[in-house]
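In the part that follows, the structures are each spelled out as structure tokens.
What follows draws every value from the coordinates through simple rules; no lab data is involved. Computed from a predicted model, the values in this text were never measured in an experiment. Cβ atoms are built from the backbone, for glycine too; each structure is taken alone.
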Structure I
């Protein structure tokens, strides 16, 4: 992560056929800083590609959401 701490984990759960985001489990002391983007993705039925194509500032914590989407 961007602040030199280990402990935050963000994963994406998506529909295997459609690619829509179904959930974003986030664990760690900065989870509250990351949940807004995940909640928006679930509520708007975003596609995984929507998260990978969104510009995320570097270095920032929300960049971890983009990295999780790229891993899918």
Structure II
């Protein structure tokens, strides 16, 4: 019986799995953005504030692997 996934020596399975979980995390964040507006009193300032927060959070999540690798590089 053959394996469904075969990895050659030196290959890693972590990156594809991390990409999948990142996509799921982004979709959860996108869904929570409009979902929170259902339970908030109508306001002209809530949407722009949440947009800025979501943008900052997404940029942080994109940069997180680089930050982690940089910290490991320093120590």
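Tell me which structure, out of I, II, gives 1.00 once FRET efficiency 1/(1 + (r/R0)^6) of positions 11 and 27 (r between Cβ atoms, R0 = 30 Å, to 0.05) is calculated. Attributed to the structure labelled I. Looking across I, II, the calculation of mean projected area of the Cα convex hull in nm² that yields 8.5 traces back to II.
As an exercise: helix-only ellipticity at 222 nm (-39500 (n - 2.57) for each DSSP H run of 4 or more, over all residues; to 500), calculated from one structure in I, II, equals -11000. Which structure is it?
On the way: I: -11000; II: -25000.
Traced to structure I.
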